[in-house]
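Only the coordinates and a few stated rules stand behind these numbers; no lab work does. Predicted model, so just to flag it, every value in this text is computed and none were measured. Cβ atoms are built from the backbone, for glycine too; each structure is taken alone.
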Structure 1
Amino acid sequence: MTPDPRREGEKGPTLGPGVEFDRIRGFLKGCASADHVRVGPGDDAAVLADGIVLSSDLAMEGVHFRLDWMDPVEAGFRATAAALSDLAAMAARPLGVLASVAVPSPGTLAAPLMDGVREAAESAGTVLLGGDLTRSPGPAVVDIMVVGRTLRPMLRSGAQPGDELWVTGTVGASTAAVEAWQAGRAPDPEARRAHVRPIPRLGEGVWLLEALGARAGLDLSDGMAGDAGHLAAASGVGVVLEGSAVLAVAHREPGEEEERVLARALHGGEDYELLVALPPGAGAARVEEFRQRFDLSLSRVGRVVAGDGVHLRPLDGSPPVRLSLGGWDHFRSEPGHPASP
């Protein structure tokens, strides 16, 4: 069996910069590999030798969702969609969902949370396989495991200098909803929908890999800058994002300044769109076919270059500058961070 090139042995998995990711590297440093594991830690999901894809995602009340901002059904849906998005990032087809729920009051919270879990699973064309229910002194916790299958996973590694970076849909809307709630306002309906009912791009991921030959990809959970950093680190390349192109796919509310909109798109999070590296010309040739097939935009936002890290060409067209701030990081101490509830 060909060894997985992203098994990093003593160094831990190849991830972009950030305190959260430093901790993950530390946890996994020196972990042994196994013959039945095709893709280990460091990507959006693990892939076993037979093509089974596994990922888990934890959602905690007060960190990932607030029940004064959304109802329990929406919280369960959102947690499940976020986990299913990891399968989309690997171009995997879903087989099922397992949900473990811990709540202070099972009689009032557990049922609607699980209704949301089941609704998200069914909307993705899959089923609830089981899980666990327990009491928590607070807060409520929803832990989702997803199972999928692919014989050809889309990895974060594989991008080559000269490739083009393309993104599905719109970015920044989820963070815009959080900013509105934090300011005591009702979010724009589009922004609220993006936050509480994200759509995992499952079919899109498979098509981008199989039809367009995507060389690398991942879903946007930590913000475009942070996730582009993960792709760059895994592929051993640099990334240049075009500020004007990112602005064009960013959620924008009336009267907002361009720099604020751009910053939200780059450094917010939880968009759950796909960012992929495509061979030169592949995206432009079939972008309209993608739109008609999925009723969704596909937009070029940057390119892959030799080097490392993520650079941004400013809106004024001046030479690219290196981005030092990535995306959302659970362990970075930033009170009031726009992506944080």
Structure 2
Amino acid sequence: MTRLTTYVGTCRCCGEVRSTHPLQIGTACGAAGTHLGPRALGLAAWLNKRLGLTVRSTCRVLKDLCGLKITPSGLTQALDRVADKSRPAFDRLVAELRRQPGVWVDETSWWVGGPKWWLWVFTSPDLTVYHIDSSRGRDVVLDMLGADFKGVLTSDCLASYEKLPYKMHKCYAHHLKAISQAYEKEPSDYLLQLRGLLHAAMLLQAYRDDLSPPEWAEKRRHLEDRADELLLRSTPPTGAAKVAARIRKRRRWLFTFLDDPSLEATNNRAERALRPAVIARKLSCGNKTLRGKHTWEILTSLAATCHQRGQDFLESLRPQLGLVPNPVR
């Protein structure tokens, strides 16, 4: 607990005037003069948005471990104010996202006072942005990344990701799952050859540093030729026809991840970013209000990004919660 001392004076022109303290986050006085400081609010945001504790459980942790008494409704309002002050930092994250060389995207169902909402995640090795929307369409991706996004977008094969003006890669894990399911129903050498093609591409990426540029280019050309030979067959086995059509439709994106060593064959990065949110959804079902939605997007995105960058989330919030926010750029 820190006691802040401020002073009250009277100005002939302005009337009553009050001083402020650099650690002060509000101007309330009297009975309302005691409030949670920036580190306590940061801890609450970290527990609730990053670790997925319910608001009531967060209040209990603050009381039992820190001796801080606050009601669930009071904490909810306090986190809303934290999110409002952190909005500029969130907007900078979105702007930085649009400059990333590679972005992984996924979505899952969500709740905002009712069903039929969607939680989207846009992530890279350096940052994560969560966005909650009533739409599951391509317009969400365009709004988040902008029409001028120059990086590679890695996703699953949802139709929302098909007609976008970006360079893309489609998740190998989803392709391999489709091949395995088809093989269980009707085994064929054709499906094994498709599986071998994808595994060969992943091995080529893994051993990129062990091959000379000419060797790597030759093996890449061999993969391209083999893919064309398999996918252009006019009469694949009946049970594999659907899988062949699935991969043939996305042929131009089949080996995009080989163009850059920082890219990956699967969309696991986005799915891992969604997992904490899915666990939190089991407890809270999502958000009750639009205000809560905005708070969740902002604070969860900032907390996840701090974790990726090895930064202290509590300290990152401190400069933004003062009476005159001073965001760290």
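Starting from the value 20.1: which structure in 1, 2 was Kirkwood radius over Cα pairs in Å calculated from?
Numbers: 1: 20.1; 2: 22.9.
Derived from the structure labelled 1.
Between structures 1, 2, where is mean count of other Cβ atoms within 10 Å over residues 110-117 highest? All intermediate terms of the calculation are to be shown ahead of the outcome.
Details: 1: 20.4; 2: 15.1.
Structure 1 gives the largest value of mean count of other Cβ atoms within 10 Å over residues 110-117 among 1, 2.
Work out the source of 2.8 here, i.e. which of 1, 2 gives that when distance in nm of label points 7 Å out along Cα→Cβ at positions 278 and 302 is computed.
Values: 1: 1.7; 2: 2.8.
Considering all the candidates, the number was obtained from 2.
Suppose relative contact order in percent (Cα under 8 Å, 6 or more apart) works out to 26; of 1, 2, which structure was it derived from?
Numbers: 1: 21; 2: 26.
It traces back to 2.
Check the numbers for mean count of other Cβ atoms within 10 Å over residues 94-101 across 1, 2 and tell me which is largest.
Checked 1, 2; max of mean count of other Cβ atoms within 10 Å over residues 94-101 sits with 1.
Can you spot which of 1, 2 the value 0.60 was calculated from, given it is FRET efficiency 1/(1 + (r/R0)^6) of positions 262 and 318 (r between Cβ atoms, R0 = 35 Å, to 0.05)?
Working: 1: 1.00; 2: 0.60.
Working through the options, I get structure 2.
Please state which of the structures 1, 2 yields -15500 when helix-only ellipticity at 222 nm (-39500 (n - 2.57) for each DSSP H run of 4 or more, over all residues; to 500) is computed from it.
On the way: 1: -9500; 2: -15500.
Traced to structure 2.
Which of 1, 2 yields 1.9 for distance in nm of label points 7 Å out along Cα→Cβ at positions 126 and 158, as computed? Write down the numbers at each step before the final one.
Values: 1: 1.9; 2: 2.6.
For distance in nm of label points 7 Å out along Cα→Cβ at positions 126 and 158, the value 1.9 is produced by structure 1.
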